[in-house]
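Please go over the structures that come below.
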Structure 1
Amino acid sequence: MEWVRLDGRNYPPEKETVWCYNENDGSVWLGDYCYLENVGWFWTTGTGLIYTSGNRIVAEAEWDDDMEPTHWHPLPTLPGREQER
């Protein structure tokens, strides 16, 4: 799959860890797109702790309102593991 340009319509599934990229400053990070009641939609930034959940790679993340990706890319799924969410 190619990198997906964010244009207001094509966001990753909620709370799915993805690669994030900002073409304006060249930054790249692991994060996810989340909804928090009374706050709205926001991007998170990975803290450096990475683990697996079923066949998914997951990064612990925290809210960071300074990080605004221009593109995202899904992480690969792991072989031989059952799907869990």
Structure 2
Amino acid sequence: MECFIQYLDDLEDFIYAIALTWERVRTKVRFIAFIVLAAFFQVFAVILALRNSPLALAVSCLLLVALLYRGAVSPAPIVPHTV
């Protein structure tokens, strides 16, 4: 019976090790996706500005209004006090 409990404990450790590894992989994939999308949107903005500058100005104004709205409505981040 004790061998079976030890086997289950090893299995649990293995599963949690996989979960921790997956979390690191997921974080790196999200970061890479963010970088790729940010670069894509920057290139798209430059192409849009070169082809149709009034439309690019309108899009940038809409994005600015959305960012200002988000900044005004979202709660302030909690910053821990440093001593």
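When mean count of other Cβ atoms within 10 Å over residues 19-26 is calculated, the result is 14.0; to which of the structures 1, 2 does this value belong? Walk me through the numbers before you get to the answer.
Values: 1: 14.0; 2: 9.8.
Of the options listed, only 1 reproduces it.
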Ranking 1, 2 by distance in nm of label points 7 Å out along Cα→Cβ at positions 27 and 67, the structure that comes out highest = 2
Among 1, 2, structure where distance in nm of label points 7 Å out along Cα→Cβ at positions 11 and 35 as derived comes to 0.8 = 1
One of 1, 2 was used to compute distance in nm of label points 7 Å out along Cα→Cβ at positions 3 and 59, and the answer was 6.6. Which one was it?
-> 2
Work out which structure the value -31500 belongs to, where helix-only ellipticity at 222 nm (-39500 (n - 2.57) for each DSSP H run of 4 or more, over all residues; to 500) was derived from one of 1, 2.
-> 2
Kindly point out which one of 1, 2 the value 0.15 was derived from, the read-out being FRET efficiency 1/(1 + (r/R0)^6) of positions 51 and 75 (r between Cβ atoms, R0 = 30 Å, to 0.05).
-> 2
Among the shown structures 1, 2, from which was the value 17, 50, 28, 4 of P(r) over Cα pairs in 10 Å bins from 0, in percent calculated?
-> 1
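Read the figures in this text as sums done on the coordinates, not as results from a lab. The shown structure was predicted, so the numbers you read here are calculated from the model rather than taken from an experiment. Cβ atoms are built from the backbone, for glycine too; each structure is taken alone.
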